[in-house]
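Next up: the structures, one after another.
Bear in mind these aren't lab numbers, they're just calculated from the coordinates by the rules spelled out. Nothing here was measured: the structure is a model prediction, and the numbers come from that model. Cβ atoms are built from the backbone, for glycine too; each structure is taken alone.
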Structure 1
């Protein structure tokens, strides 16, 4: 690190300490803003705030945004102007202005949610609700909300009334690039071979006609999906045996048909999460009982010897006719994979929960090499920092390791990884978020 960089960090740290002093006198959350040109928000389930991090020099800004008693996962609006965060303590969705670094309004919900999003109009949001006893959302629904002025529920799309069976728990929502469709999926514990397509325009004006259940013999515990940039095709992750089904695959859905039709299946080892970039579709999952052996033709940093089973990463070329797997059998961590982020250095960060050993996998797409961080537990947030070789990750870390001194158990810590390294490597500078971090997002 250069002397100039050291000086800049010292100045920023001094400013942060000064702001912390102001915060102690009521400055934080009371009109103070960070004025940072590169920021990351970290939700803290312990102190009820979003921490604003200096994402240029990796230090705490000292500014926090009070969002409730137990803020959880973060969702950015398409243009990056808003952050949605569900407060578990109050059962409400907080809408944060990223420019003002303050809460614009709160929307009370009939039950908790782990999946919510907003349309590109910065006015309309969709919130997945499960296990509600409050009418009209019984027992599961998608609430359509106003996130701009009234901060209220506009309408309710009751998924169960559409499916005629209490199976499709709407725990995950996926928005199309054109904002016209939301896909709603049940969770890994649900025994459903269906998913729901919601027309976002009808959901606001005629909610009883907005949802269409998609059922097909080619669906096997669908839990996630991605949609092509032109909005014509959806690729559905069939979780299969990992979620109590039979066969893992990626189902291809023609969204231009009425109703949308499942046209084919692409067999894969496991499929609980996917990411589509151009015509390249990354798919990850954990086949039950899969051995931790590196397949022929690939190189990998093996997971810790304590790992009992391992997951798999596969790559599909969606531009081929028909779409086909081009890379298969890449060994990654086990556990339930539910997040992916691709960095500017062509590194794919893959998050998992409930692993036998190490939940963070970093796949080098250029070298076709994957490495698993052996000391991490559940990974709940990933945020690549543009223009820098660093990635912010929220994860459980082993007691006694970095940022975990004296904390048992050590849950929800922010750690910063070197994106230029070929294996999972922490940067020399780390941010110690005192509390229980849940999620992290770069604010653009």
Structure 2
């Protein structure tokens, strides 16, 4: 009789675990799953991560995948491995719907490469739900973007651009055309970093593969803003502009795109920018999925959240990262869709969800701007860091490059711990001594 009571008591304790489901394994979602998973036994939690792809790739490196200096799986970490290391469970599939009353989500089916059903649609129950499924590039309704432009929303699309880049380089090398013309819309961090990395990539293709030289590459960067990196300090913008122009990048500023065709961009000024490859990297908007969840959204299709990252109008549902609209009380505007914001929100939620409700209700999320860094190729980086009284200090050149590289190391450490992160760093360094600097396949 006593054994039966003990057995029943253990079963009750097992069922009583608080179910935390995190949808989206980007920078914020993966870090939150890892942090809560490591504490799950102590906190009596069952932590699950849901994503439509099987591995995590840090989004700030997508421009390197697109340029071919990073393979599609070199920096990726499988979610199954992350779950095993950190104590959470991974569910493969896309979020389909949310029932906030029943506290369930539906996860869509997963198909094999042959078209067979690998996993059927499933229903997951939660006690706390965190939405972290990111955003996508905003085309602002411009005709032709979806048909003719590459976007760098994920690793698959970055890899698709990388393959076409190599094909076009081969075409130029074999005399099929005299130049490779690439147009990039958006002079923010993504567009600027991609333009610099493409020049480095083509130069490496010539050096190790005998393909076209960099002087046969014509990159045009287009933006409606009066300067590149318009959201950064003027000194950072000036340094980036000079670095790009030294690489031969043509800047078309104070001009927008009215239409994209198979041959290039038609600008508001009436001019045409002919392109063999076209990239749209201008602005972000919430994913269409957000409109199907019956949650409050802002004009950019981001989920409206309060100061504690709770979604408006529902209980026990939070959002973080690019999909969340959280107003910064200092500016009165939504926080930017950056990895820095997602990282801080993940750290905040990991603490909040680990606390008792009476404790967590007193704490709200406070964003602290740590500055920004923009890579301009193999050596140079432009950066700005806030100092007293809302002023910023800018740093340009080689020194900020080390700070830029440290961001990835800290992200890896948040996912797999410092020992493994440092080991991977050393392994990456050894691999670079023997591997080609650019992908040629």
Structure 3
């Protein structure tokens, strides 16, 4: 069972993690205090250089925890940061069910498993939780929330006036920091992109509190509000319908056919295991041969840009070439939960690490026909490739998975049935 455990984590003064019994009584929101704090932090745009971008700006719950702008999704699928004109090079991964990924590690057979971000670089080794490690990345990334100093994140979180539960409510004294010149003067430095000159003891407290901010965000991301398990699939195959006071639905004929194909002929369950309360990911990494997205800002700036995924991270982390070379081009296998969740059916979502695909129909067709159709003569978009009945060459030619996809032999009707099944995985069914 993938129900979350209601545990609160405290970062000790020495930097180690200590389990503590922070109050876990549920409030009116249905969240524990640390989860409510994490929710406030997750939606707070003030935690960015120009106070215009929150975690939710790229991980919107109404969109299954990913990017909420249909126009952006229809193109490069990469979101602009707090600083105008600053773009990353990947589509935002989904934040839903991300807390259930284990710490990045290698299995005995050499397979890498776990971590967060598409390339696994949020390993979980620092805070014991990949989602918490991931939460710290965007705040200081110049292409995302773009604050120059972790102290600026802490300052703004500690001085927030709208949080129902504050940092000091969860960790008493965590905001007892002497800000140089006072909080207002310190924030002026933060708005200018500067670092704060703190006394050594205050800097230590800042780093401890910065870790606690990440742990609170991860606690919210692991809450029942985010990892709800309330899709049609869950209600049909589990006990959740009764728990929620809903009639137990049944998958229709096409959805049931898609479910069987997903587990059988389509081979989808090899990397996206199905079953009661399944997460529809094995947390591994794979190079599916996805083409480069010609509308990605990174590609438009530098046409030679390629995303090396896990292999690129392992190389930067100092692993031997034998370790990272065979991982080049591999990206994290995402959960398929909420893969179709969006505010309205006509809104465009993007799929794969670079957002090349714009529809479930397109990506399922790619899985089915990648090695069957001709290679496009240029850097086609998905729409152009579908119109020309071809697929562009892989973004990274090394380590492409040729065994589990590319020539599945699915008929158009079978592809459609798999898509119908995938649409049963959106949370909030019947509401």
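Some notes on this structure:
- When mean count of other Cβ atoms within 10 Å over residues 195-202 is computed for each of 1, 2, 3, the largest belongs to: 2
- Each of 1, 2, 3 could give helix-only ellipticity at 222 nm (-39500 (n - 2.57) for each DSSP H run of 4 or more, over all residues; to 500), but the derived value -11500 comes from 2.
- With distance in nm of label points 7 Å out along Cα→Cβ at positions 307 and 371 derived as 2.9, matching label from 1, 2, 3: 2
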